[in-house]
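Multiple structures follow.
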Structure P
Amino acid sequence: MGIFKSLTAGLIAASVAVSAMAQEKWQEGQHYQTLANPVTVSAMDDGIEVVEVFWYGCGYCNEFEPIVQAWKKDLSDDVNFVLLPAPMSRSSEAHAYAFYASEALGARDKTHEALYKALAVDRKPLNSASELAEYLAEQGVDREAFIKAYNSFGVKAGVQRARSVLRGAQVSGTPTLLVAGKYKTSPAMAGGYEESLEVVDYLLEKEIATRAE
């Protein structure tokens, strides 16, 4: 019994030490910011929301994508990971519409990687519903169904919601990560792609501790 207590105490002490080290390493105002006004993207109210703000035409987002995908595999079930396209310009707005239209059709598995390749790598001029529909038809997406979804009220509402979240969180570039609706970080702030996800891990731990109080 005494040995068990000693082991438990050791594990708790180690956890506290790790948290203290992370807190010393990741500084508010330098590696992450606390939002003045909380924002949420998903309608789900369970779990802790992590949002990746991205643009298909962003080369940094494209480089970040496989790193995020690998990181996501280890997320616990109580973390709700959400993708949020960034409609910051006329072309990026069209690409945000393409993201939500693909989601509406249940076709994101066909379009997500393809749109990154077309826009961030090949720099194809896909800046309208018709141009995007023609390209995605080559990926197996029905052209007419895509255009209908692209012009639907639900997709328009999704883009408007994305725009509202970006304003609320004062997001000025991609990729950006929002944690628990309270915090904002990015590879630029954290000092690298992997480092930004380490900051997210730290903020998740911070949020879990807060909710446990």
Structure Q
Amino acid sequence: MSDSVGPQDRLTEDEQITISSTNLRGLTHPLRVKLLGLLRTGGRATATSLAAQLQTTSGAVSYHLRQLERYGFITEDTGHGNGRERWWRARHQRSEYDELSQQPADAEIARWFTDQIAAEAARRVLAASRQWRSWPPEWRSVFSVADSLLALTPTEAKQLGRDLQAVVDGYRPHRPDEPAPAGTAVVAVQFQTFLQPVDPS
């Protein structure tokens, strides 16, 4: 870890949100999931610029941005721009999913949401796999796709997740609306913990 990374560089409580039964419905449309991802990765933006990136209409984007605002995921950035167009920014840089808070009536929505997150994680890894050979030489060795099979109890598996998150939390987070330190790039770190799926065959 760089000596320049300290507690002030880590995500604060205000930069994290828990997905629970009270806000899950705010992410029930695939366009909203994409919009939130773009704002977290690229920083503040207008409905027009987001619509251009997603090849859709600014009217549709504006509607879904208001829904994301309603459920607390984004906020209007009133201190940016010239007042002719609304700018938006993500309120948080990380989400955590709280399965235990979900209500039985939300089961189908929760299933859809976790499928979206899993699909996005797979998409990122596949895109990196296709691109890493074109990265600058000093970054090529960064690419890593690995898995391990462990014999764990549920308690141990939960602790493993906490331990892995603690390691990641010790490094400088990506804050898209702030200048990036010299020599840095946005690095995605993904880890998933799950029971080894049963082979359907």
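Looking across P, Q, the calculation of mean projected area of the Cα convex hull in nm² that yields 15.0 traces back to Q. If distance in nm of label points 7 Å out along Cα→Cβ at positions 116 and 164 comes out at 2.3 when worked out from the coordinates, which of P, Q was used? The value was obtained from structure Q. Where does the value -12500 come from, among P, Q, when helix-only ellipticity at 222 nm (-39500 (n - 2.57) for each DSSP H run of 4 or more, over all residues; to 500) is the thing being computed? Answer for the origin of the read-out: Q.
Here, each number is a calculation from the coordinates, and none is a lab measurement. Values in this document were obtained by computation on a predicted structure and should not be read as measured data. Cβ atoms are built from the backbone, for glycine too; each structure is taken alone.
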